[in-house]
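Several structures are given next for inspection.
Computed from the coordinates by the stated procedures, all read-outs in this text should not be read as laboratory data. Model, not experiment: these values are computed from the prediction. Cβ atoms are built from the backbone, for glycine too; each structure is taken alone.
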Structure 1
Amino acid sequence: MSSSSSTAGRTLADRLRGWPDERLVRLLTERADLGTPVPADSGQLASRAATRTSLLRALDLLTHAELLVLDALVVLGQTSIERLVEHVNGDPAVTRASAHRLVDLALVWEAPGGLRPLAAVTDLLRSGAAGPGSGLLPVSADPPSPAVLAERLAGLGEGARALAAHVDAHGGRGTTGTARRPTVPDGEPTSPVEELLAARVLVPAASDQPPGTVELPGEVGLALRDGRTTRQPVDDVPGLGTTEREARRCEHAAVGAATEAVRRVEQLLETWGTEPPSTLRTGGLAVRDLRAAARLLGVDEDHAALLVELAAAAGLLAQGSDHEGTPAWLPTPAYDAWCGREPAERWALLAGTWLSTSRVPGLVGGRDHTGKAWNALVPELSSSLAPETRRAVLAVLAEVEPGYGLADEDSLVKRLRWLRPRRPRLRDDLARWALREAAVLGVAGLGALPPYGRTLVLEGADEAGAQLAPKLPSPVEHVLLQADLTAVAPGPLAPEVARELGLVAEVESSGGATVYRFTAASVRRALDAGWAAADVHAFVARVSATPVPQPLTYLVDDAARTHGRVRAGRAASFLRADDESSLVEILHHQRAGELGLRRIAPTVVISNLEVEELVPLLRELGAAPVVEAADGTVHVVGTTRQRARVPRTARVAGGSAADRSGLGDEHWHEVARAVRAGDVAARNRPTLTAPLSPSGSLAALRDAVETGATVTIAYVDSHGASTERVVRPRRVEGGTLTAWDHRADDLRTFAVHRITTVRRTTGP
């Protein structure tokens, strides 16, 4: 606050006109709703800043300390910063900083004579709609002297003093019940309520309150609290429960988790590219498919739900149709491009998406208000609080000193409650989920942020990915073959090697050293995909850093020897084999009746099943058929990679902190320039005498509310008759003016759109 307050303009709009551009841009950045659409001038900007909806959003941005300082300003009324510091319980530096922020958010303005909260802010705090505060009511216009007030309180009995303290601690209002409400002493009080009323410690509430309501005046509350607006210090910030943890160990844990997160997303989408899960009618993912994904990745269902939701939010997974036209969840073409990028870049997309998405994977498996279970990927799993909460969690973790890690999850939740006390209860759950998700994605490790995690918060995902890159293990292109038909990958495999190895072998265990196992079924899977035995031998020899064990060579040769002996075609379908014994084995199998077979030649058998049904059944019986095309050649029906067709939309992957909302600093500078241009134009026209648009009337009337001015309005009633009214505006809300009409000597309401002119007057 500057010392020029006494020479400042008479209204909030005047103050905004005098702000430097950078300060105006900060206001527009924090309260983005004020600049959308672009306001015509500072008058309209000030008018928007005073609307109830915008004020509630702005109050959501305040810490517990800032809310209590704002409450103190409401209690004290227009006051100086020195008097505010005197009455606020806490560090003067915290009080001053909080007051500065309230002014910067246009919740308080520097009126001539001191700081003054907006009238609508006072209404919100007095009604309790603004959240936690002292509960004190404003000091009376003509309060008794401190000596008189002290004498009144000293004369109260023990029960009356306890009741006064109770009313003070619960909002400053109460009801008299059956107690009398004397306006003048009329005998000895018979109850603590009557004693307080008689001593004028409690007074009848205003006429807009329910009958029987009494209030504790602000000056009484201050006296009960030894001159302070709150008993609790405003700077009583909850501490964080931490423990010593080696910084290098925390970073290694985070880097390992980041590596695993990228690998698992790739493993999941590679599998779903060939065996996609069906889409539910509600648009989600079936519980059985989520469980299968968890088994595939070797994680629990909560972990799997996070990766599935993140892949979809990043544009790597979308709804499409499989080969049969059934709606299914499929990788997108963007996934193929993602696979071709460096591991750190792939992680940056996942981390940046997690930080900005409104999706809430933590809700998966829970139930809605009707008791229905939430499935992954359903549209309803979303909350606008999620991105802000994740950033707040990381910002708190960034406060933990190197060499320490968060040991108490509850302490972080309590800190967030202090930072954003007006947020709903879901905020606690969002914070706990954010902590666990950060650990899964490698944004944090062992309760601490690694250096690249701090960069993610401050600069964006791209910069964090670049910082992470040198810490990631380099991809390897070889494995160590064992005599027990396993292959150990001594690090993260190059994507193409991992894809091919995943086709010819099964993943037995994952982690820093993934273990693959070769089986007859996995080798046949590669042969079904069109590989020849020679291709399998060549691949194994190329990727093995050790000699190829003889058992693996035999396994491949044995699988190739039986593969393709029997060929299936359409009769509905047929089987033929050069070796009659192969068909005899099938015909004499105990389950052969399921196949609908009939032998028409020594080497040919036909079936009444379609070939798509026949081939899987034959494989269950132990045969290894291949499908024959019409020209007699082998038709490969293996792993066709399917992709979802999605609209081409612009995506921002990562990005800096400045543009994470989609509106960067340049946008708000342009809005500020437009406001300044509107101010220049406004200087050349009368402000309070010419006919006004509805928005102009709102701005003029809100100025009058803030300054307590009496104005004359030209008002057109429902019959079209125009009259002039001298009024003192009290409140402007929902397109309606509530004002004291001096002619009617009563509180009246007026539709703003019927007000054609507004001019300041001295009043009656």
Structure 2
Amino acid sequence: MIPLIGYADRLSVRPGETIDFKVSSQGPAPFEASLVRIVCADPNPAGPGIQEVRLAADFAGSYPSRAQAVALGSYGRVAASGPLGSLDDLTLVATVWPTTPEAGEQGVLARFDPESGAGFALALGADGSATAILGQASGAPLRVSVGTRLRPRTWYRIWASFDRGQGRLVVGQAPVHPDPFVDRSGSAELAVGATAATDGGCPLLIGALGGRPVTGHFNGKIEAPAVFGRALEAGEVAAAGTGEAGAGEAGAGEEGAGLVARWDFSQGISGTRIVDTGPAGLHGTLVNMPARAMTGASWDGRETCWRHAPEDYGAIHFHDDDIADCGWDTDFAFTVPQELPSGVYGARLICGAHQDTIPFVVCPPKGSRAADLCVVIPTFTYVIYGNHARSDYGPDWHARAKAWNGYPWNPADHPEYGLSTYNFHSDGSGICHASRLRPLITLRPGYVSITEARGSGLRHFQADTHLLAWLEAKGYAFDLLTDEELHREGVAVLEGYRTVMTTSHPEYHTAQTLDALERYRDGGGRFLYMGGNGFYWRIALHEEAPGVIEIRRGEGGIRAWAAEPGEYFNAFDGAYGGLWRRSGRAPQALAGVGFSAQGLFEGSYYRRAAGASDPRVSWIFDGVEDEILGDFGLSGGGAAGYELDRVDRRLGTPEHTVILASSEAHGEHFVVVPEELLTHVTTWTGEPPQDLIRADMAFFEGPNNGAVFATGSITFCGSLLHQGGDNNISRIVANVLDRFLDPDARFEVPD
């Protein structure tokens, strides 16, 4: 693990509120903590460099070092109570869809203590087949396996039973949908003595084997796990898996068959509680947020929304590398003083040769503001990308970090903190949950995302400090809010600000954040969209687990992975996931421009458009005579690059929008986003694909004396600080800001 690292329990805080910091320090000496204000997080010596201001804080001082571990892997947990602790004969049954049956022993349904060897478990064995584990009063537990490895991504019913009187331990597996070409069904039996110890004295786990920390995590889906208080016969198991066990028994029905518990994962899909429909109500909880609203063995495509047919979505997908909350103990806390101005701050940690800084945003006191300008920090996007292990990572990254004295750690080397939703789980499924309750390596001053040749290679938080440093250098007073405040408090949190501004890449949004920005704009707000590929993906927040975000990468879009068929609807809120465009809210409808093309991290320039001479917008170019704009910068070497947005009136760009400039001369590696393509040569707009590879700088007037300015490029803010801020991009933005902040400026929607 990284020798010194930590995280906070929140990413934004207001004066009077408290933020907790949790640290893992492996050094023998205490670590030192202090407060800094972060002005710029770019380590590039060709730019402004990292700029931080050390401040006094009541938490500053020494704290004992201690290592705090991360326990990856999801599972369900049911307390060891009631009938689970008094079973003599028993049967465990589950329907499973394994994804890595070859990955070693994996618990499916277990009340087993690996340390003592006591208890009973239904698992996948080391050979990838259904396995029964039975503890002994002394000696090693017994294991019996079917011996035929399960096929990945195939539904099976597996079971294990123990009959103490007959001294029989039986395990079996059978496909739910038999394959005429491959038969991997089978069973096995082991004769056992009278020394069985079925009570592990521990909770029952679903999707893991047991232990402290929990080990033997299952990869794949589990549906309808059940426990019976007797040894079912082979002919009864199929009925047990469908909820019909007990037919032909005295007292027909599952209770007559000795049902102890059956967990129905189709109930309470949006929560972390798992519901037992059995007689004792042995409900449980989920740990580390496995994926719910997953298609089960009965899903046949007749419904693709789990809310319409929850019985077809009774599966949960568990992973051995899920993480929702590290659960570390708090080392120190900071109650923000009333007089601390809004800004980006960091808890600086030092222990010997190791350093770390945990950034957080201080917002103004609720219901007040200290400036006319508000910058919205996209923390949802930061978390979604958090710990992104990039495919182009290599030795050159370490060489650059060392040469620039940048942040030395990379998530590709340290997956133990959980990766991002731009990565895959160990079983090859896309990561659909992201959490801020863990160390986020990518959210650190000095972290370099990409080792591009023409600039700093920064994205997200580090790139956004280019804008914040420029605002400070130019003397603009500003408050900061995050999308967390927009989501929770709505448009009210923006009221009173004359101008609201985004940063370079506000990509991920909830319905509430979009509503807040639209209502602000339409209520007379003046809005600057300072980036590219914004307002693109729909996300959901978990109401029971603050800090956890869900993304379903459904049909269309530039995607790191694709959701499975039938799994496009969010579990957290039941809404259709994927692109906001698929839900009728294309980015153009808010900001006038929307995602159109992407290439490598390379910047080009804009060429001034004919519309720039329109008297409605000519003031934007006061003091700018150049036709070529932004052919420089710390992000890819140019203001128009990497991810590009364009005007499209069919997608919601207002008819009166003026295109101020458009980019050109992009490399051959730039491609049109998939949602614009109908075939390999035709596009949704009817234009040639190459014509859609551009960024449009745009302006339009809004209702009630409001206005919108959009840059359409993710690398735009990297050009602001060029030549100390004396350049045409800087001048254009200053012209817009000055006019937008002027209370006497008038903006009228033209007829």
Structure 3
Amino acid sequence: MVLPDMLWGGIKRSTYPHARIKKIYTEKAKKQSGVVAVLTYEDVSGLNGFGIVVQDQPVLCKDKVRYVGDAIALVAAETEDALASGLDAIGIEYEPLPVVDDPVAAVTSQTLVHEEKPWQFAQGNILWQNTINNGDVESALKDAFLVVENTYRTSRQMPAFLETESGVAAIDGEGNITIWCSGQHPHREQMQVARSLGYPLEKIRIISNPVGGAFGGKEEITTQIHLGLLTLKTGRPIKIVLSRRDSIVCGLKRHPMVIKIKTAVSKKGELLGNDVTIYADTGAYASVGFGVLSLTMEAACGPYKIPNARVTGYCVYTNNGISGAVRGFGTPQAAYAMESQMNLIAERLGMDPVDLRLKNVLSRGDISPLGYRVTQSLEAKTILERIRESKTWKDRVKWKKKSKGPWIKRGVGVAIGIHPVGYGKNLPDTGRASIKIDEKGLFHIACGCPDLGQGNATCYAQIGAEALKCPISMIKVIYGDSGLAPNSSASSSSRAVYATGNAIVDGSKNMLKSIIDVASELYGIEKENLIIKDSSIFERQSLKKICSYRDIAPVLIERHMDTAHGAFDVPNADAPFEAYCIPHYVYSAIGNIVRIEVDTQTGQCHIKEIISLPDCGVVINPMGLEGQAEGGSLMGAGYALLEDVVMKDGITLTDELATSKIYTALDAPKVKVLPVEGHEESGPFGAKGIAEAVTVAVAPAVIHAIYDATGVLSDSIPVTPERLFMAMAGSRRPKLG
């Protein structure tokens, strides 16, 4: 995107993970040829802080940096070369501080990432902590036939979207600022930009399309405030595009976690109790860390009936970059730990791992491990039954025997998981939509919730066409624009189709009511005697066509009845405890079967097939669902085997795609998608969200397949070839507690 007279913007970042800023030198930078502006914290007129929950991240640092990549100064220049010269010419004098890089040790560390308390729940380096008890865990552990105890560690996975964090901003003669950016919630970004600029909200417009991929990593502010500052200061259009290196170092990552878990089991394989402690490394700033940890806690016991559970979580500040929302939002970490426990239990008891799960699986009406009742659709049991009956599972022993050589070992793994839809209890979660009919009788559906590439806009059009009783060719969707669409919250939390789709249905009902009201008056027919189908109004008894949408549209416009509004508040679930985010009203389940080959001479794993069985309610768009499941499966496979942004002493060691590798199309195994359709009565036409669930159970299924092939069960991911080779060199079946 190129605008006339556009400048290039860039960010001077910290090279220290933890240090005090003694002095910032900008005079030399301002004198560089082609440099138009250099900004520091002194140029931030409003709140010098941002964050979805806690505004603890400086727009531009004043006296301290907390991770490598913290923003200290901004430069606007005529060319990219001039921008580079300007950034290089900025001098910063630092006083290094001790680095906090271990989330477990950070809990008791005397070195504080934030000396001042960022918000009311923070204690030292603990951003947030919580414990939820249900039943008597100690008695369950004491009386159990078997207790399996382990500690699991997960990696720092980056979203690795196609387009890095980027944007363009412009200001017009009346002071109106428009920002085109990679973002997931235009209205929230509009609010945060206005707050930091000290600028009127109504003079800021955020347009978030097209995004170029997000996977949660663009839910937080990235370039928006910096763009606003520079365009306001210079009066000219600005473009900022993060390099891939900056994206890797500075962008949000999946929370690395340490999960300690004890599971109590009866002789017959009944889960009696679960004691879980979670340490989540949220990095230098909060972002949505407390929400991610909440979902890890909610999913820590999996989709199972466990009468006694204690789950404790610590969301901890460190100097390790920033963790935030990434596809799955804390549930992949939980699934990896709990599903590994289930596979260890199955082996110890000599049970089929699917039968063990079926014995304990949650269904609608059951009490969850945290003590609340699951009231909505949940097809986890159906998923397991289909896995048990599938040819891939039944023929696994036969398939393993067809290995290509003595050094190639084959394995088949299984896992299930659960992921919620929406933000959860005590958090505002409303979908909104407006529907406007034009003079041709076509409908313009506007909703603020963007399409991040996952196909939301297509689903919005489908839902609108169905609800408005017209062909999809009569629907135009406007989305992700704070100036043209109502606030429908973020494209996150697997809520877009569920919440915004329901809002579209509600708005469509209001539009059809207006159409019937006007047709009744114009043609002198009682409302009860009119029906709508195929874009037209008919007399109910005779089915005689009265008029079409196009016929009646001018009258609706003349009477200012051409726009209808719809809204949907995501319901809250009841629970015997008070908490934010926990529990949720609607859940999606997921099951995966994975077939894998391991080269024992190198430790290299080749995934031959992933079968994905998503519990998605009624499928709105089959192609969209397949795309989500295929992409989510690849992301989960990378999480299991390859992906980790490695850090040491707060420094990113793998700061480019050559070293911080991701799964690509060349690595992609065959993915078979077998939807398990239920009916979620609270969803639009029976649908519920699925975008994140499809990632949740892939990694534990891969780990189980490796275990099945080699006898090595990894208690940390990713299982790289080096790690697996070394483990196999001295491998033995793990000793269970």
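When distance in nm of label points 7 Å out along Cα→Cβ at positions 204 and 476 is computed across structures 1, 2, 3, the figure 6.0 traces back to 2.
Using helix-only ellipticity at 222 nm (-39500 (n - 2.57) for each DSSP H run of 4 or more, over all residues; to 500) as the calculated read-out, with -8000 as its value, let me know the right label among 1, 2, 3. So the calculation was done on 3. Given 28.7, 94 as the derived value for Rg and Dmax of the Cα atoms in Å, which of the supplied structures 1, 2, 3 does it correspond to? The structure behind it is 2.
Looking across 1, 2, 3, the calculation of percent of Cα pairs over 27 Å apart, for residues 28-235 alone that yields 43 traces back to 2. Source structure of the calculated read-out (Rg/Rh (Cα atoms, Kirkwood Rh), for residues 268-595 alone, 1.10) within 1, 2, 3: 3.
From which structure (1, 2, 3) was distance in nm of label points 7 Å out along Cα→Cβ at positions 260 and 524 calculated, if the value obtained is 3.4? Value 3.4 for distance in nm of label points 7 Å out along Cα→Cβ at positions 260 and 524 corresponds to 1 out of 1, 2, 3.
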